[in-house]
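**Student:** The structures come next, written out as structure tokens.
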Structure P
Amino acid sequence: MNIELRHLRYFVAVAEELHFGRAAARLRISQPPLSQQIQILEQQIGALLLARTNRSVSLTAAGSQFLQDARQILSQVETAAGRAARLHQGETGELRIGFTSSAPFIKAVSDSLSTFRRSYPDVHLQMREINTREQIAPLNDGELELGLMRNTHLPDTLASCLVLREPLLAMVHRDHPLAGRSKISLQQLANEPFVFFDPHVGTGLYDDILDLLKRHGISPYITQEVGEAMTIIGLVSAGLGVSILPASFERIRISDVVWLPLEESEAQSEMLLVWPKHRERSAAALRISRLLTQSITALKGI
């Protein structure tokens, strides 16, 4: 049996018009080829679908049943084609993104995610909070399609682009002697009790900030080691020490914490968008990548 979709379309047109001339005009073909294709279809099926006389065309019992099934098949084909096209265009499917805990506090990131959700509601965004170093393996394995991470050494298997370079800010309790300053230097924090990340957590900020301090000859006196930036902010608000975090965290307003700009111009942290080189990025991944780029450009223009 070699029934083609065009055979189904031809038959449906004739069955609905019950007239070969009108069906041929609807299909924009001539009548003789249409009659020939219907005969071929009937031969393939082994059943008479249309009862023909010189004056009329009517459906046989087999034809009525075949009409229902043909309509369903054509509808399913159209639906399948539409789904495939939408997936190819990034309008449906699933997008798995890894992100560090600081990423949602970056306005460009949160704005891009919000815009993507509104524009493509049928794409399931699976967001997975995971530290910078721990994103590398799932990106290579295909468990994650994109990663938002702090600047770190990447293997040759991963590609990246810069999402944002933002200043690092010092954090002190509101009653701290430095709290009234408009700006401070790293040296002014050298002898302060420091609240910082546990080195085993794997956050990129740990390396970023410690490397910055070392370049300025500072070995911080770390008295509290924790796993999350939010915990660092909480302990600073409790007066247990000072710390340094990217400016995006300043969006978290806690009355007992004062954020202070640093005098050193190189006191910055980078956020990267990372993806595996050996895997083709989906249309949805490319769409959200473009949104991030547009958001960063827009914010720079403000």
Structure Q
Amino acid sequence: MIKVSGLTKDYGARRAIQNLNFDAQQGEIVGFLGPNGAGKTTTMRILTGYMPPTDGEAIVAGYDVVEESLEVRRRVGYLPETVPLYNDMVVFDYLKYMGELRHIPNVDDRVEEVLDMVGLMDRASGYVGNLSKGMRQRVGLAQALLHRPEVLILDEPTIGLDPGQVVEVRELIREIGKERTVLLSTHLLYEAQNLCDRVLIINKGKIVAEDTTENLQARLLGAERVVVRVRGEADELADTVKKVKGVQRVETHEDGAVEFEFSSGKDLRPEVAKQVIKDGYDLLELRPLGMSLEEIFLELTDDSRKK
């Protein structure tokens, strides 16, 4: 569990984060999104006990990150964006060393477990320095999981992985997120949309949105967008859709489909379907269009779009 209240961090005269308030519950995967320099990494470093806040409070796994930093570190697994590894150590020995620092019982067995979890059993006897960036990322994830942490904090966990490895790591995070609290930052908006139960969007050190992606879509749109497709030629389909009272902004796609909007509150899809059929078309699709997470992200963080 993570609970943040009024969290603020200053670097001299520069304020990196200001009055952050959010929480993440057990069994929840929360995505932390924002442009470079928004304050994501600073927040994660505070939550892991790497640095103290200037003001505010952060409770992680039931312990205060300042007053009870050691207890927090015992219960948190942290994967920083740049994984600090010992290049001259064998992968198995490195993980065993990290496990011994944490006083993990039966450490050899546990190392084998996490190596299997992250798909590195075949690299256990190789040197860390000979690994690719993606493999090093997986070693970093393995060390974060060694002590079975209650809270897992991941800074860009899939960076540098090939597509197959990305799928495997995402599935692993989903599995971990069923029982633990996971907070992850990512620049891959598709990843956040398909992996996270909830997202936090931070810009210039302040949280500008916090919700599920579905709720954010509804809040920002203020209107429902729908696409309609029919069989065969549809040269006059847009005119058919315009006949329905309440329909707004009708436009035709290159493939012949028609997109339209209507104000939230009354669903006009049944009326549109009736009109399309009445005008002699075979209706193939009548599908709502959500606002993509990328569009939401830009809407909330790109100042030029707000003018």
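**Student:** Can you spot which of P, Q the value 3.4 was calculated from, given it is distance in nm of label points 7 Å out along Cα→Cβ at positions 103 and 127?
**Tutor:** Values: P: 0.9; Q: 3.4.
Structure of origin is Q.
**Student:** If percent of Cα pairs over 19 Å apart, for residues 7-166 alone is computed to be 58, which of P, Q is the source? Spell out each step's value before the answer.
**Tutor:** On the way: P: 68; Q: 58.
Structure Q accounts for this read-out.
**Student:** Given -13500 as the derived value for helix-only ellipticity at 222 nm (-39500 (n - 2.57) for each DSSP H run of 4 or more, over all residues; to 500), which of the supplied structures P, Q does it correspond to? Intermediate values should be presented prior to the final figure.
**Tutor:** Values: P: -13500; Q: -10000.
The structure behind it is P.
**Student:** Can you tell which of P, Q yields 34 when percent of Cα pairs over 36 Å apart is derived from it?
**Tutor:** Details: P: 45; Q: 34.
Answer for the origin of the read-out: Q.
**Student:** To test your reading of the models, identify which of P, Q gives 0.55 for FRET efficiency 1/(1 + (r/R0)^6) of positions 135 and 255 (r between Cβ atoms, R0 = 35 Å, to 0.05) when calculated. Let's see the in-between values first.
**Tutor:** Details: P: 0.55; Q: 0.25.
The structure behind it is P.
The numbers here are math on the coordinates, done by the rules we state, and not lab data. Model, not experiment: these values are computed from the prediction. Cβ atoms are built from the backbone, for glycine too; each structure is taken alone.
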